[in-house]
Structure 1
Amino acid sequence: MIRIILPTLFLGLASLFCNGQDADPLRYVNPFIGTDRMGHTYPGATVPFGMVQLSPDTDTIPYEADGKYNKDVYKYCAGYQYGDSTIVGFSHTHFSGTGHSDLGDILLMPATGDLQLNPGTADAPEKGYRSAFAHRTEKASPGYYAVTLDDHDILAELTATTRTGVHRYTFNRGGDAHIILDLVHGIYNYENKNVWTFIRVENDTLVTGYRQTSGWARTRTLFFAIAFSRPIDSYGFVNEEPAQVYRGFWRRFDQRRNFPEAAGRKIKGHFDFLTKPGEQITVRVALSPVSTEGAIGNMKAEAPLADFDAVRLKAEEMWRNELGKVRVTMMNEGQAVSFYTALYHVFLSPTIFMDTDNKYRGLDQNIHTADGFTNYTTFSLWDTYRALHPLFTILQQERTAGMINSMLAHYDQSVHHMLPVWSHHANENWCMIGYHAVPVIADAIVKGIGGFDYERAAEACLTSAHNGWYDGLDDYMRLGYVPDERTTSSVSVTLEYAYDDWSVAQILNAPGLALKDTDNLIYDEFVRRSRNYMNVWDPSSGYMRPRKADGSFRDNFDVLSTHGQGFIEGNAWNYSLYVPHDPDQLISLMGGKKRFVQHLDSLFTMHLPDEFFAGTEDITREGIIGNYVHGNEPSHHVPYLYNYAGAPRKTQYWTRHIMDTKYLPAPDGLSGNDDCGQMSAWYIFSALGFYPVAPGSDKYDLGSPLVKDATISLENGRTFTVSTVNQGPENVYVKKTELNGKKLERLYITHDEIMNGGTIVFFMGK
């Protein structure tokens, strides 16, 4: 595996990493980490939780090939692959680290010479508007991206506000120049994904329009406004869809040249300029989920002038404020880069989804006003409930309240009366399993996060948990498990439901809610449901196992296979450990602490043959240690289970090993999809020395800190400090822990102990 570290990004770090408390955290961030292989991150410009993610797309791989799924498209979930040598253009919406995709909206590409409206190919970029590029000319930092487009000799620079992407193109050659607008382009694209597009030239510097698509989000409409820093000399539009028999009376016009509007499914446009050598054109592109008027309003509020440098400085300051919430001193510069890049990644999503006047498009496709909260989207909850959202309960409490209010708005607008499962851009895409908005809400309630209605949240959680039509919940409530006949992921679904049920019980038992007599009965119901994991435990095999509706366990059961064995993105070995809310009982089921430790040891040290994950996109060798799959989420709590079996040294060993080997300061430095920040959140927690094994609890299990020192600035004005004594690469074991000067006689700290401020000291050794 090639480890490429871009020298320009690390200039001066050698003198900074050992003095991290005082250094500018932006100097540690490498946005290229995760852009090669499996990370599925993007290197482009955005601001914390920004609605605009302005980034280069490096190819146009279609989702479909010969009527079937094209496996090559998986590499392009974020639009960019570090190994590519051409850039198609710069689009304004991207997911960070997902294993499925959508978006890639409103692609712009500057070009010179003869006008070409097709993107060309990677092998022959000169036959289209795309361009070759070299990594030596690429620069990326928080809020900024730059690259030289070799075929056109254009320096392209990108920056962003929350709702506006700002481009600056330097045309080194001068002469005939074009800025291509491709509304056909998209990520995970296929024929007829575009439902409709519309463009309107308002005047010689302002263009508006919208794009409606049907993809992962079934009904998605995004409006835009484009402002050029100088008047357009000429323009034109082409509709590439096949000619229709009926064309109305628009046929009387030549719509291809200087006609001020265009509509259709496959619209591409070009805006032409005669430029002088070295001339710069700045382009502002504002987005809105509501209207073109909203997009114009967003631009006026956030980027009223075509001042690229001012926008960039503002973006950098926004990042500096967010990244500065955690100041760390690491053992070496690579660790400093890994830490702050991980922190950068966790602050990319969920994303703000509303205009500056608080209007947004809701799940019902109507326009709503966010009253007293910020509306967010991009909730990859099966991934992010595990560590990302718990990290936000420490670092982003105000935003956490906004996210939960957004989930409650989703619930109110849902015809199914369901909290979000995996939602983005005013749509529910129903990806993955469980109902994991509930543990996010439970975690916030148990930890006393304010800013949302606890009673209303509890009602939404209870309703979601009783929706029998959803993914086998009716069978689950009747039988105590999801039967094998119902779904190929029956065991995974049962285990995740049991954890979600426990989360409901935590909500009902929280101090902020006063239980009524009827609530006590419901509480007892969910306590019982939280033990349903036992119903898929097979003592004869020693694993969780698919169970049929008649009560019998499935025959022909393979504990190593990830295909068709009742599990999703895992196998019986690793998913049988998914009982984060009741580890003591799990240990008992598996034969007690000694045998449990032996089982965990085997998990980490056995060899998993390639055949057991061949063809599984989300699991690759890079993310595997033995049969432990760190590159995928269901196993993220597993190293901390040693604590519950009386073997904390092994938790300390394996968490440090994972941090040292699965997070590297290089483009291929992530061992799996970052999954909207979950992978990075695991690293942040573990590097600080503690981790939320069971969100919905107020406890964080202790591991082995990687930091030398860390200071966390809390929103309540206090600070919590992590310090180490005798820290070093070989000193991975914790000899003693002190909290506020007193020896800590347990293997966890509580949320209140963090939020009250103070210091935890880890005494390290071999």
Structure 2
Amino acid sequence: MINLYEKGAFLVDGTELVDEKNAERLNQLVGSVPTKEEAKQNTIAYGILNDHNTSGSMDKLMIKFDTLTSHDITFVGIIQTARASGIEKFPVPYVLTNCHNSLCAVGGTINEDDHMFGLTAAKRYGGMYVPPHQAVIHQFAREMLAGGGKMILGSDSHTRYGALGTMAMGEGGPELVKQLLNRTYDINMPSVVGVYLTGKPEKGVGPQDVALAIIGAVFECGYVNNKVMEFVGPGVANLSADFRIGIDVMTTETTCLSSIWKTDDTIKEFYEIHGREKDYKELNPGAVAYYDGMVEVDLSKIKPMIAMPFHPSNTYTIEDVNANLKDVLAEVEKRALVSLDGAVDYSLQDKIKDGKLYVDQGIIAGCAGGGYENICEAANILKGASIGSDEFTLSVYPASTPVFMELVKNGAVADMMAAGAVVKTAFCGPCFGAGDTPANNAFSIRHSTRNFPNREGSKLQSGQIASVALMDARSIAATAANKGYLTPATDIDTDFSVPKYFFDKTIYENRVFDSKGVADPSVEVQFGPNIKDWPEMSALPENLVLKVVSEIHDPVTTTDELIPSGETSSYRSNPLGLAEFTLSRKDPAYVGLAKEIQKAQKAIETGNCPLDAVEELKPVMEAVHTMYPEAGEGNIGVGSTIFAVKPGDGSAREQAASCQKVLGGWANIANGYATKRYRSNLINWGMLPLTIEEGELPFKNKDFLFLPGIRKAVENKDSRIRAFVVEDGGLREFALNLGELTDDEREIILKGCLINYYKEEN
């Protein structure tokens, strides 16, 4: 079904794969063996990156993007940061969408306050504003923004439009701020891994099935981590545009950097349907292209898949789950012991009824599930059926109003509603825990992007827990037609028919504000009472005293665990208010411990003695002075750090880092970082992205660490950082690593955060 090459591979004429070890075969095909370096330049990814690179070197890229996108969880903080840095006008098209409306009833910012902030900011600085319920961010980008050979940067991790020929990346807000201030996105040239598709999916298999199969094959081994995935091969032609888009959006869950696909007449037709023929560009790899790795996928062998709780990589075929139900559920329960830290009693065995898995809820939604074709084929299965009158419920969220309108016109909505489904407007709510939160102990199947613990909105801190499994819309519909009993769509005898799609942009013309890039400085940005500025942040001191305030040993820590999504996002515009929820579901003691040690830094910043503010620092400084008597007034900072094995999987939300920073965090310590975007968020908020070799830690939670000469180490570009554990009245040395940093990144850390960096420049 899926084969991962041990090393790289050559692709000849876009059709034939040759393992890099088989030089003889390559010579037979092309008459000579090009170097890897030459052949790497023939990937689609290389060409697009080259077109957008401003550095003059393809080893050290400095990228300028064509378009920027943000939704309402992120755009307030981004624009506030840009305003503090002196922005006068958006220099590139910047689209503000409103698909993450958080429920104002739970506290925090009233939704409309943020919406009015976004609208007035778009007017003042020359952007676009998409009102709530019109489209989820990525569907609007597909319909209105993507273009062949373009690059888009979005402040959402699922910013992926590779199927349309657009290389898109999801990053934290500060990276968008850099673009808004005419700076660049600086990275080393990424590796490019090919995804070679053959065959044709069987009836009932959908894009989520293919995506989950790929994620299951590559995630744990890190095969595509921080690399570009390039989709090629004869199987691409056997997939519709919507099918390709559905696979593509899920590449984020592999932890790859970005994605790109070869394009053809199918994608050309997509642009024609949307009235944007000029934005199509045919993209193909060159005559001989070299890929740093290769994922070979036989589409004909993909079966309906399910990602069991609590990660998209926890994949099985639905067939295997049904055949080995008790064993699979027992394995999930074991995983839950790690994911939930034993905080609640968790069991799935009660979901077995009459030897079958009974599901409580089905959701088809958002950027992954809410596409036209997904919903049409789900409607095919549900036509004339009934979801029943028991516990099982089904909700469907079309990804945009144009998609919704067409589904109404062709009768698909009527077929689903008659079966018992509830059809709602474009909203990302179920995907981030602000809509259709399941009941306690409920099991939900979803065609959405993630199934991390509590991602669906359950309240672990209150003893309430639910489970989410990811599936394709077709199998969700099949399960619904079977009244909640887990069923693969391949078991349903249905003639799938998808009526031709007609895109009607009238609703956008009537409702979307488009400045056409013209700024209006006379417009005052409208602030609500809970929209707050970022607090002042200090520069990196000469020496640092850090208290370890959380120690997490999960194999991977998601950004959702660092700062929960859902109800907490109603504080998205209030940095200090949001920070109160940091690690609330993973380590409830964190906030109190961080705030207590932060008192010392606040004392320093006001010219007072930190030892008076935090009594436990007195013996710490006595121990420090045994080796570093000069450390003290005027050259020392105090704050907190956390340890996590591999933090940063999941969302691009910068709040995972910024919330730590506003609570006094100076650093993270990890064995490694799950994603480039989380490490970048740490850096942009002036935090040290430290790593430590795997093995037994030299420190434990609540220990104090001392980093002497840390500022000089950053200035000198040291990769190895000298550190000490404070214990028994003395210092015990150990080593930390800082890793590679650009000159700008070092300056950002030295200045204390991106805001300070630009403020001093201006």
Structure 3
Amino acid sequence: MSHIWSNYCKINHRDPWRKGVKNRMIIYDEKQHIFQLNTKSTSYMIGITPEGYLGYIYYGERLQHIDGGYLLRTEEYPYTPERNKREKCVFLESFPMELPTGGIGDFRESCLDIRDEHGCLGTEILYKEHRIYSGKTPLEGLPASFVTASQMDTEDAGTAVQTLELICQDRVLGVEVVLSYTAFEREDVITRSVRVDNRGEQTLTIEKIYSACLDMDYEEDYELLTLPGAWARERRIQRRRIGYGRQSAASIRGESGHQEHPFIALVTPGTTQTQGDVYAMHFVYSGNFLGQVEVSQHDMIRMTMGIHSYEFGWKLTPGQSFQAPEVVLAYSSEGLGKMTRSLHDFYREHLIRSRYKNTERPILINNWEATYFDFTTEKLLDIAQTAKDCGIELFVMDDGWFGRRNNDESSLGDWYVNEAKLTGGLKYLVDSINKIGLKFGIWFEPEMISPDSDLFRAHPDWMIQIPGREPTLSRAQGVLDLSNPEVEEYAYESVARILRSAPIMYVKWDMNRQLSDLGSAYLSKEHGQELLHRYVLAVYRMQERLITEFPDLLLENCSGGGGRFDPGMLYYSPQIWCSDDTDAVERLGIQEGTALIYPLSTIGAHVSVCPNHTVGRNTPFVTRGHVALAGTFGYELDVTKLSEEEKALIRDQTEMYHTYQLLIRNGDYYRLASYAENHYYDAYMVVSKDQKEALMTFVQVLAEPNRRSRKVHLQGLDPEAVYYCDVTQREYTGEILMKGGLLIGDLWGDAVSRLYHFEKR
């Protein structure tokens, strides 16, 4: 037998289950050479061949026993190379690799490609040893899930979160590859990441590195679920049947993007909210990505996710390491709804760090759609005073306050106050807003530069561009080369200096174009393909510095609306602007796709004016409030121009938010009906963790003639409990509401809505 079997598990001394293997979440069976990772409802199994290849065995419903090594099919032709070296290529092309590598005979999609100093591409990693320990280690320089000291300081901490590190090596290249898996027991989530350590003597180039792979049998006619979109049409749910070849979701835009989202899921045919198998991957990263499924000639599905290899390369000198971002894995045997609630709980508890995670967010008003670039101190104060009278708590000044910024043609990078607009300066404005009784927030776009700016005239080499080629502009702006530490420092200080000058409690961090013309005056030719990843790392460093220097700051990320709504950004900001489309009807589809994987507390949602500035639609004010309630809640309109009736409705809505915000922030989300599917109505609900309270939102988008009441089956209630409904003023058992349904009637007109609140008696 190979020498690898002599390497034993190295267990952290804090592991409380060292004496009781059966209770551990992560188990290594030394006799079968199998690892099993367990969560509340799932198990993940990995096997080792005699040569040291790591093979995927199983991911699915929780297993009570460790077994299944036969599923690797090593006793079938072509056998393992140890028994049949003649057909090693066939073995590599059919074995379910845990992390497949390129250049040596597996012609499917690889997860790790390394080129040596001779120019040859070829990597083969074999198991060396492993570690199992309680908790989780941070990923250097990257956002990632975490376990806090308070979360670990419990009797069952060792069963709550455990990590497996599989240390592999390529002896020819002199590298160690560490595959990290963390099992989060309560949330039914497993995270994966990869680190490459150059322990050899030659400089290597990583040309591809993906963070996760599932090599499954093609046993079902699986469908691929993705979240494509466009500006103002983000994260629309799409399902399509997969077939032979490769199907993917990807971005090569330098950010996660409006057009695709770093999330893919395989679902069995007929999967609904309540039934069917779901295998999901979600990438904790804010740059280029690829999520892909490939069906091979041997009827295997290879599901992969990681940094897109387009314009990616990383020089790895001796002694250096490269850490790839994290992928979140979620499996559900109970449909999409179970996956949704697992991810919601996971992100709330193990990714969002802000002091605002568990506190009531202020109701804000943003002046953008009220004024665009045309405002003065007096106008902003008028809006603030009226907003205060309506129960709004935070005033946010958007684009146009700096440099010579009277339109979007100039001044990005010139972060000094335009006192021709803001008479008396920023400090005077902030103090005046505070005297009215509102907190103050401000908009920045610190990653960008306008060709018409003092900054560009002083430092044209600070813009990302290809020498000798006219730069491709978007929105009349370019992108700062954040791979340059001097530029990064300037961008950070531009924000921090303003925040130090006045009591500002909120920042909207925007990014209104994607990356092209990939050239850097700072990076050498050998490191040119590192630009995109270095850019993302710089953004992470700046935001980490920001929330460290200003710990009471509420940071909201934004990218042309929802162009960088991803888990990486959630690590720094507890909420992200969901979309520039603020129309309530349009938001139903956008928020449905977003809430499929993100908690409602992360979704920036506002009430805007009608006709809506994006689509020209008129939607009742009440409906606009109900739809925005499934988010962080705020306003984006000129409140001074509203009628007294509309101002009264705002007062009602702000009171409504305070009544339900705790339930919406912490409750379990259930999707009941989809307007995108039925074309008539939308329905969803939130249920408190103790099942004592529930709130159901129903939106009749299109009215129908000769229509009797609609029946909606509620979910998540206690079937034995009795609930009182404030709308019907009746009592119902949880059982009848879920199995029999609630009748929805008496709604007249298009785009009308109603909230149904249920309390346990």
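Since every read-out is calculated from the coordinates, none of them should be taken as a lab result. Treat the numbers as computed from the prediction; the structure is a model and nothing was measured. Cβ atoms are built from the backbone, for glycine too; each structure is taken alone.
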Parent structure of the calculated result 21.9, given that mean count of other Cβ atoms within 10 Å over residues 334-341 is the read-out and 1, 2, 3 the choices: 3
Parent structure of the calculated result 3.4, given that distance in nm of label points 7 Å out along Cα→Cβ at positions 174 and 486 is the read-out and 1, 2, 3 the choices: 3
Mean count of other Cβ atoms within 10 Å over residues 46-53, calculated, reads 21.6; among 1, 2, 3 the input was structure 3
